[in-house]
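Structures given as structure tokens follow.
We did not get these values from a lab; they are worked out from the coordinates using the rules stated. These numbers come from a predicted model, not from an experiment. Cβ atoms are built from the backbone, for glycine too; each structure is taken alone.
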Structure I
Amino acid sequence: MKILYIANVRMPTEKAHGHQIMKMCELFASNGAEVQLVLPNRVNQLSQLDVFDYYQVKNNFVIKKLKIFDPVFLMRAPAGWYIKLQSLFFIISLFFYLLFKKNRQKIIFYTRDEYLLPVLSIFSKNIVWEGHALPANKKRYVKYFNCIRALVVLTGEMKKRLEQDGVSLSKIIVSPDAVDLDIFGIEISPEMARQELGLPVDAIILGYTGSFKTKGMDKGINDIIKVINLLKKNWPKILFVAVGGNQTDIDYYQQRAVDAGVEKQTLFLGKVSQDKLAIYQQAFNILLMPFPWTEHYAYFMSPLKMFEYLAAKRPIVASDLPTIREILDEKSAVFCRPDDPADLAEKIKLILTDSNLATAISQGAYQKSKQYTWHNRVRSIIDFIK
């Protein structure tokens, strides 16, 4: 099997989709496919790094970067102008690349970018679209969805909505994101992890990992800041540590913490390697995932942090949303109402005061993580494509 994974992204990137794409390519190749990852030659501050080392994946597939004009001068233009023009240049470059590609009918074109489907369909119907959100004008794409080989979607709700729009169910597989247990399934005592990271050994540490915002939307950190104020009276040594933000978001939430009077009980950190992120998770007493209710969070997301949390063997508090319920249950997490800091505080208190509950859901979460490995995900997609 030959797979051409086509992604209009900077690589490496500090965003989570970079890790997901590289991991998928690595595992496709490990399962016997001949894989080429096709990217634009966009640059950023990470461009000089080795992409395989950055993501800690095997160098078992080829990366092809297409030359395009990157209109970075439009970065400060009104919303959408940069990405629209940049995407147009990528489509043009991709068209000519595929025009001279030999044996196209023997290649599976795999992409997360639905706007590439019209140009890809010129060359082949052997296309797989992996949907991480539904297009705003999804009815426009129904004819392409019904002509391509397969659709891989993250949630059952996405599959349901595509069916309602007329997409054949036989083409759709629901495949949520996954975790690398070799990285995140480690066992380190909280004390050892905190000593290595320079965190206070005697604190109660609430943890959050991953990007601080998605599409400009808060992911529950504002509620966590409010919760710290509610908890610090009973637990004066409580500390909230968030790992994985960009500098703009770090500055934003640090100011929110100052405004709330909890700057001494909060620590906001940037992105770290996967290995180090796993150690941070081992240092935490509780892992938090209090997403607010939005259509995206409720119906479309499959956050990598959820699967990494499962592997960490630490108790999880998560928002009670349909997408979360597709994976977690009462044996693997404690649920809180979205957009309700008081309820979030009560659920954190419940875990802090009930060690039996904390142990039970930690063990239940780890057992569930074994279902959601990258290897299992890729294997099921390959079987479905075949």
Structure II
Amino acid sequence: MEEKKLNIGLFLDTWYPIIDGVTNVVNNYAIELSKYANVTVFTCGTKKEDTRVYPYKVVRGGSIATKFLDYEIPTVTKSLKKAIKDANLDIMHTHSPFSLGKLAVKMGKKYNIPVVGSVHSQYYQDFMRYTKNKFISKRLLNAIVKVYNACDKMYAPCQQTVDIVEKEYGIKDVSVQENATSLKPLENTQVAFEYYEEKYNIKKDEKVLLFLGRINKIKNLEFMIDALAKLKEMGQKFKMLFVGSGSDSEELQAKVKALGLDDCVLFTGRASDEEVVFAYARADLFLFPSLYDTSSLVQIEAASQKTPTLFIRGSSTSCSILENVNGFMAKDDVEDYAKRIYEILNDDKLYKEVCENAYRDLYKSWDEAVGVMYQKYLKIIEDYKNKSK
């Protein structure tokens, strides 16, 4: 007799055509889980056109567009609630503690369904950035902690994030569930070199630095640009690619021009899936000085093309890195970050070793990671049923 497929609901407050790390994570979860379960993504509505075709079901609620955020604010609709009820879910997994996370917890209790939660951001930093007020930020943090503590099981992408959300936020009983990537190693890397030479006139022997993601100052991109200015002063020749889009793109481009970097820094805009692979394959070094991210997908994506990453020492997103083994570190200091880039680009022996080790240690496919998560779902459902008896 064929085993009944699980009905799995994935919840988050953002969705395509807005692209960010969490959207990427949930899309890959849904793709892989769809191979052996019935999957529905419950998310916000959108005022923009979404032309993507999904191998799983997507149910949208409403949304409110804003001028001051990259995102649309989700609203819960009657049709969204009905769709959740009609899906006859076996388990819910929320990747957001806001509107859709609250809804998942509420519907889980109402229909006796276990709810799993995942932490993807350092929320207090977000709140402080937008409110500039500690009291308000702590109140907002308390609200999301309440949502996450109502979940039956909690996960975060690395141990350092677990420590932060348990000790500083008060979220209880959090376990590690690592992220992964859908990217495959590019077999013929010369294609990437030819693409960038033809489109951007970057010669094959030029050193290329890369940032790929949301062009937002919260990623510490002003720090990065200041470090690039120092690097140029040291006499290092390079081309820097900022691949992606975001609300701070124009302001950061103005900063690049003011520092006289517009001859060696390019903002290429949003990239296709193929262009993303080409960017990682062409880059000599991925720059990621973010102090905001928990455990970003980009370092895993870079490692898929044997491109190592330079982090800020002690940052959450660097927690899976062994310095000078499978990645590089610098102090939270502009001059030191620039100095490390210079040293890395001019130490061929160490650089080649770290490239190979980054691929060996960090590259992990989504089918492997989600397969592990699926087994965890089965255990959570079984435990929940036993607890309810």
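Here are some notes:
- Per distance in nm of label points 7 Å out along Cα→Cβ at positions 106 and 202, the highest-valued of structures I, II: I
- Which of I, II yields 138 [volume of the Cα convex hull per residue in Å³, calculated]: I
- Rg and Dmax of the Cα atoms in Å, for residues 210-377 alone derived as 15.1, 45 - corresponding label from I, II: I
- Origin of the value 1.9, where distance in nm of label points 7 Å out along Cα→Cβ at positions 306 and 330 was derived from one of I, II: I
- Looking across I, II, the calculation of Rg/Rh (Cα atoms, Kirkwood Rh), for residues 154-281 alone that yields 1.06 traces back to II.
- Taking distance in nm of label points 7 Å out along Cα→Cβ at positions 74 and 130 as the criterion, the largest value within structures I, II is that of I.
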